[in-house]
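Multiple structures are listed underneath, in structure tokens.
FYI, it's all coordinate maths here, none of it is from the lab. Because the structure is a prediction, the values reported are computed rather than measured. Cβ atoms are built from the backbone, for glycine too; each structure is taken alone.
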Structure 1
């Protein structure tokens with residue numbers, strides 16, 4: 001499904017906010033995700049969770065996506081690595097809507113008025 005020009009602009013405009021508050025957003029995201037779906041904990045590297053490496057990687061990925069949404073092909077190598085990692089861990093298609101729900105909720109909770117439903 002292609003994004004509309006308006007959706008692309010909204011996402012692009014979020015890059016500065018995500019750059020500044022990305023770690024807070026993803027910290028809240030993981031808290032929400034594991035609170036509501038503790039069964040998904042086994043899909044994550046516990047050492048990377050404790051060290052913050054997982055949070056840093058996700059915060060950077062979300063920011064990068066928003067920053068270069070006009071040239072998503074530039075993310076190709078990173079997306080390929082992430083896809084391979086997810087496949088090796090047993091991530092299933094039904095997990096992605098759960099992640100999306102909690103990531104968007106964490107953005108809303110963390111960013112307040114700087115985040116819109118759009």
Structure 2
């Protein structure tokens with residue numbers, strides 16, 4: 001039965017992983033993976049290198065992001081939410097979400113912001 005890892009973090013997720021993108025994809029290739037996701041915490045710095053490396057090794061790249069989303073019930077509390085791009089429009093939306101977290105809302109984005117990035 002095929003299995004795809006849909007929540008994988010690289011060294012771009014500071015203090016969460018030391019794995020380099022190239023090493024992750026090489027290991028996945030050696031294990032015979034057909035697809036692999038990259039979902040770093042709040043950033044997408046490794047997405048292009050991940051995409052290129054996966055394509056080079058015949059693995060379907062799944063671009064994603066583990067976004068910090070603020071709790072509506074608990075003030076100053078955020079929870080991780082894994083978001084995966086379905087297509088190029090989804091990828092562009094992930095870039096916007098990542099940028100919003102980095103520039104406007106360091107503790108996480110309000111949940112309602114996610115609805116403005118949904119596919120129409």
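I have -22500 for helix-only ellipticity at 222 nm (-39500 (n - 2.57) for each DSSP H run of 4 or more, over all residues; to 500), calculated from one of the structures 1, 2. Which structure is it?
Working: 1: -22500; 2: -10000.
Of the options listed, only 1 reproduces it.
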> With distance in nm of label points 7 Å out along Cα→Cβ at positions 3 and 35 derived from the coordinates and found to be 1.6, which of 1, 2 does the value describe?
Replying inline: 2
> 1, 2: which one has log10 I(q)/I(0) by the Debye sum over Cα atoms at q = 0.15, 0.22, 0.25 Å⁻¹, for residues 11-74 alone, as calculated, at -0.52, -0.90, -1.01?
Replying inline: 1
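With mean count of other Cβ atoms within 10 Å over residues 83-90 coming out at 10.8, pick the structure among 1, 2 it was computed from.
Values: 1: 10.8; 2: 14.0.
Checking each candidate, the match is 1.
I have -0.82, -1.07 for log10 I(q)/I(0) by the Debye sum over Cα atoms at q = 0.17, 0.20 Å⁻¹, calculated from one of the structures 1, 2. Which structure is it? Mind dumping the intermediate values first?
Numbers: 1: -0.94, -1.32; 2: -0.82, -1.07.
This figure was derived from 2.
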>> One of 1, 2 was used to compute relative contact order in percent (Cα under 8 Å, 6 or more apart), and the result was 44. Which label is that?
In response: 1
